[in-house]
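Listed after this line are the structures, all set down as structure tokens.
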Structure P
């Protein structure tokens, strides 16, 4: 996967908005089912559920996954960290980033 913010201005602007909203909390972008297709959400470590991102929808899960993966790459998350963050939102083991 490639950092999508280098290829798409909408992705770069969306990332800046999310970064401003969630600040220093560890988070991961996730693809989620939406009315009429798919969308993106933000899973914040150790907080239940996810926060939907309004305004960007996708026709397929693959397209939404590609954006989520590219945005996660941009913020430096490994695949393992993304999974650990999502699990922590479901009441699983708490996520604490490695220092």
Structure Q
């Protein structure tokens, strides 16, 4: 049985879009909390590229994330990401049935 999914989305933004993205992203993140199947979301900046960010999200099911993205498409937020990106966002979906790991 799969215990949910982890979704990653790497954004490579145009330099002139970074400040506005960072200023407005918390509002979008707070919307995710209200979607069915939402577990968590983190947004991290790249260590090497100040214009690159990664979303790391956890959802109960792949369909929950898909439904969330449909809602964002309807609001135009995904179009804004694409318009302000240097390349299309790279989205990955990962099963949470871990095959290895460690923690300290």
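Please treat every number below as a calculation from the coordinates, not as lab data. Since the structure is predicted, the reported quantities are computational estimates derived from the model, not experimental observations. Cβ atoms are built from the backbone, for glycine too; each structure is taken alone.
Looking at structures P, Q, which one was helix-only ellipticity at 222 nm (-39500 (n - 2.57) for each DSSP H run of 4 or more, over all residues; to 500) calculated from, given that it came out as -10500? That value comes from structure Q. Largest in relative contact order in percent (Cα under 8 Å, 6 or more apart) among the labelled structures P, Q is structure Q.
Each of P, Q could give percent of Cα pairs over 23 Å apart, but the derived value 19 comes from P.
For FRET efficiency 1/(1 + (r/R0)^6) of positions 34 and 50 (r between Cβ atoms, R0 = 35 Å, to 0.05), the calculated result is 0.70, so let me know which of P, Q that is. Answer for the origin of the read-out: Q.
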